Structure P
Amino acid sequence: MSKKQLYQIPVAVMPQEVPADADCDHPSLYFNQELGWIDFNWRVLHLALDERIPLLERVRFVAITASNLDEFIQKRVGALKRLEAADVRKLSPDGRTPIAQLHLLREAIRLMHHTLTATWEQTLKPLLREQLNLVICDYDSLTPTQQESLHRYFQTQLYPVLTPLAVDPGRPFPFISNLSLSLAVMIRDPLEGKAQFARIKAPTHLGRLISLQDINAHNPQDPNHLRFLPIEQLIIRHIDELFPGMEILGASLFRIIRNADVSRDEEVAEDLLSMISEELRERRFAPVVMLEVASDMPVYDRELLLRDLELLPEDVVEVDGLLDLTACFAIANLNLPQQQFEPWQPVIPLPFQQGGKGKKKGKGKGKGKEKGDGKDDRSIFSIIRQGDLLVHHPYESFTATVQRLIEEAAVDPKVIAIKQTLYRTSAESPIVRALVQAAEAGKQVAVLIEVKARFDEANNIEWGQRMLEAGIHVAYGLVGLKTHTKATLIVRKEKDGLRTYCHIGTGNYNPKTANLYTDLGLLTCNEALGRDIVNLFHHLTGYAPKQPYEKVLVAPRDMRKKFEGLIAQEIEQQREWGNGRIIAKMNAIDDIKLISQLYRASQAGVQIDLIVRGHSRLRPGIPGFSDNIRVISILGRFLEHDRIFYFHNNGRPLIFIGSADWRGRNLNDRVELIAPVEDPALQAQLIELLNLALQDNYLAWDMHADGRYTLRHPAEGEKVRNFHATLMKQAKKRAKNS
């Protein structure tokens, strides 16, 4: 692959020319949010093409790109189609109507689908065969012995669960579930000569790709001889057995994507939980927004689907290859470590190891899952009392820090109350188990569960019911707002009275994603922060919207105002001292008011670096507006998820971490929490983290004024600076020297 191919990707955002008389609010200064997300997913797909990455991880990025695209279509395309249906003509900040955005998105999605499929079919599948002898088979290429074994598998495992659904005057068009794989089958009665349509849902409970090795259909003595058959090929081959006496005219694969943007009116809902439960039921039957079909599907079948699903031809995407590439997760997860990232074991931070901060020698290295010494036998509360602590996942252990805090609090007889927000958590959550244990021990436990967390609503409702049964006080969010805050409050009775211990984080209380997402957590017993978090929970579980906060920034109450004030302060510092400086790291930036303020700061000469993983409405490098703003995006083996905000403040840094991006939804429609990091050592740690990100020349993409992203790569003779690799190396070094 040439450097030109490797480092250039398509651009979806369609930049507009900036008029000479534009002000900082002019639409031409803003990229389209939806198209910007498409450009983000191009960068994800690029990882599947990057030859520096192990082969199975490249396959995983194909699956991630496909999964991302499915979610985007459900949420964002679904929302725009709802606006289109309601004839809403309100312009987006970049000056486009919903209809105009849909037109551009359909073309962008179609191009991404085509490229995604081509990446799998033309690049990765041949490489899997060449390097691993791993083959995604076509049925006709199998030996008679393999086909015979597969036929037995069909009869015993698939035939009993397949449900052919014919369409005729007595049998209406069947309900088709979201994201399910289906076969459109045309059959004909040889006596009557009339053709009929039937639909068969492909059962994927046993997996989308059938392992021939698992059914002994090839030589079991060759463990590297990996063969897989897409389940739809086996069904199609034996589809005549489902329609005895009928003539099979053809069978083609298709898949639908439904709208997940269901409107709600929380102000009139008497019961938020019931409303969300009803919304989940509605979502199952929500309108279809996109139809994916195999490229060889006959025109008649396609037109029938369009008619019955109430779609237009532009809502169809043809797929010339494997349909639904989330199936690639199964390949990526195979036990072939030589073609995967080297496993990473989070280290236990030194303060949490045997001997604590001051004793680094003579304690051994431990033999557990995580690197560093064994778990400290001191109380975690005594560790936190020594000073504020910052933990950085997945480089540092979630289990030995945040999870340990909750688990120790649950059994500590001095702890009298635990309060926590839960946005998303794992299936078998140790956090929830600890909270239940605490409640059963007689402690006061209160949990705010956000039942409006998209695609996790059902899980969160179930967790809430389990916790209610255990005696936990459960609240389900605030009317009109999502609670996205990541906070834990522990109240402990000590010799000098009640003391509060807090964890304020950037990520969810989820041990699984803590090994994949980069997130920060502040552990503190600072009295002022404790009072703020006490007041925040009073607001979340009671009725106290005007609670005072001394240190933290809370959205939507005052976070926007505080950030705007901090930017204005840097403008003043620049005018007086010439050293205005802002660095912000986040998932995405799209809030128009804040971006406009950043443009004004740039015009004043403030130097601004934004580390934004996802989409950016802000256009960097525009003469006269954003000359002093730079935007980079970092993508690699870990998903960048932490939020850090740095303001130089004339050499007296103000640094914050928390749950909010600079997005309209975070600042206006969610309860968010940002906390200051005031300890000089922790500030230095965060400043180093930001500088390492800005210096990366391996994972970072530079954004240009026209929306293009260019992947950095070391110049000849230049040292490679891989952000993720550097942080892993530093973590290992800390563990080794402990």
Structure Q
Amino acid sequence: MPKNLVIVESPAKAKTIGQFLGKDYTVKSSFGHIRDLPKKGLSIDIENNFRPDYEISADKQKIVNELKKLAKDSSVLLASDEDREGEAIAWHLTQALKLDPSKTKRIVFHEITRPAILEAITNSRTVDLHLVYAQQARRVLDRLVGYELSPLLWKKVRTGLSAGRVQSVAVRLIVEREREIRNFNSASSFKVSAEFIHNQNQFIAVLNDRLDNFESADSWLQATMTAGFTVKQLSTRPSRRSPSPPFTTSTLQQEAARRLSFSVRQTMTLAQRLYEAGHITYMRTDSTLLSTLAIKTIGDHIRRKCGANYHQSQQYKTKNVSAQEAHEAIRPTDVDKRSIKGDSASQKLYDLIWRRAVASQMAPAQTNRSEVTITISNQPQLFIAKGEVMVFDGFMRVWGGAKEDILLPSLKIGDKLELESIQAKENFSRGPARYSEASLVRKLEELGIGRPSTYAPTISTIQSRGYVEKTDLEGQPRKIRILNAISGKLSLQTEEEIVGADKGKLVPTPIAEITTDFLIKYFPSIVDYDFTAKVEEDFDEIARGERQWNQMIKEFYQEFHPLIEKTEKVSRHEVSQARLVGKDPASKRPIYTRFGRYGPMLQKGETDDEQKPEFAPLPEGKTMDNVTLEDALEMFKLPRIVGTTPKGEEILANIGRYGPYIKVGQTSVSIKGHDPHQISLEQAIQIYQEKLTKAANKQIKALARGIQVLNGPYGPYVTDGKRNVRVAKDQDPARITLQEAEAMLAKAPTRRRRYHNKRSK
């Protein structure tokens, strides 16, 4: 029997640590949390100081039994991650394995290296219950919000929705940004640049003011073509650019998105692998500190590889006042390991972390910046020309980002300049930018909402719940005007630019706007930025032992629960934000826009009238706010009878949940790209016939007992309706017998129905 049992969270971490310890140690994984609140029910005893009712997860019972046997005759060392979540895992292990938390050894380390593990064992401690209580407070509060608020959303808005203390605030940020963009009115102005010549050297200068409109730009250029241009002022000054601190969780997510186009979740998954393999320090941190040893070893590396003049040792103070200063920033565990083995994405992320950490200990880059001010004889504005020459690349040698030198000709005050050309190009003011995953993380961090461990799951949740879509925006074409003055002649040209095109932006769905408005009106504290940040501070106080966790929960619940009871009386009609569009001229019945089960829609008539209301979808490109009565009346003309098939079957054109379609009997066919108001009979018949042909070609062979051989998107397959088996490439699907099909299906797993936990975590 082993003398020492080390329990970690993941098998990969166990494997790495196991390589550092001798035969007296057995390293096992708990595979994450082994106990949690049950998925069903509140499982919190509100009357008994909000005591949580934990249970061992069904899929972890076998692991717990194994660990119990190993722990019986061993000295146990709990080695879960060093954050609050890891501390909670360690405490739950003591409860499940019947260990005394005041006596069981707890070891923590920032990196998975032999020296760090051995030092952690030498300096073991016990479970920090303050950290456990902070994690427990977060878990209980989030369960209370999710359990009580989510069902209310199901009744008042739509089934399947969820609400959460952090996720609802994240959705609010995205909704409010979208409305800012919607309400933004772009204004145009003209940016003027000129090309000058001095001693056969050309250089470009830019006017220090923009011209308000086309007319003023036109008259300004005409007057300026005959003006004189004189150097009024020259200045050259040294400039420094300093390196950024080593990565925290959020800055790593942001930079990986910007440079590598990684999603937040992808970055964290890769960073977890790098940490567990021993390549980097712990990846969930809000500290920019480096250990004394790390600063020394990075400095030695820089002096050895680049030279002493490139080294400048520095410790970066963490801006976040609630950061856990005992933690380190993210850095490589071995600075001399310039690259790692593994997949391409992992290599790229390691390279980014390595360069950022090393660059943080390097000298600033130094440049000489020059500026020339040029007067115009008949205009009050000034032209400004700027140049920059790199003197010393410093940290940019490792981090990159150095630009090419911009050289200006040798000039002196009073020099007359020859004008080669002037251009006035129309520019439009830009509205607020939509959030990307990385910029949303940055905003949440600025507001003090969430912590390093919550960013990735929050962003995943708001997308999986249907509040937000991560999408590429195509943009719209826009004409811009350009005035050119060359050799005394003024000409106008137009160019087309695409406005609003962007990649990987977070766009709110209509349900996000409805839900956000509902929460702001009836649960203002849940989506209040300051309140949500204050809750994080409360958790920090609990972690420091300055506050009782259940007292903090009690204060929150005393304010929150009455709002739930009060909001039960609110009508669904009010929540759906019904807006009167107008009256149908024919029937005199009112027409509303409102939010229904599948999203925004139109309703003709009242719900409590004897005559049942009629419903129609919104026209494409319209929202609940801007749809007009004319738009609505057109939609109520659907379904439209297009005509009949050659067999005399009626063809109806309509718009449904998934877009425009035609229907013949019980068969519906998408007509995406066609307008159901305009599609011709010939087009409809052709689309319908193509559907019938495709359906007929799908079946290769029908066998007994409901077994078929079908054509699928990935080739032929055998199915009995429950199981699918692909046909091998060397097998003729048309010659498969019933016995062969049954044998193939017998080896296939039954498809499992997917279940989704609809409550917020």
Structure (P, Q) behind the derived value 2.6 of distance in nm of label points 7 Å out along Cα→Cβ at positions 677 and 701: P
Volume of the Cα convex hull per residue in Å³: greatest across P, Q for structure Q
Can you tell which of P, Q yields 18.6 when Kirkwood radius over Cα pairs in Å, for residues 485-580 alone is derived from it? Q
Any idea which of P, Q comes out highest on distance in nm of label points 7 Å out along Cα→Cβ at positions 37 and 661? Q
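Values quoted throughout were computed directly from the atomic coordinates according to the rules given, and no laboratory measurement underlies them. The model shown is predicted, which means the values in this text are computed figures rather than measured ones. Cβ atoms are built from the backbone, for glycine too; each structure is taken alone.
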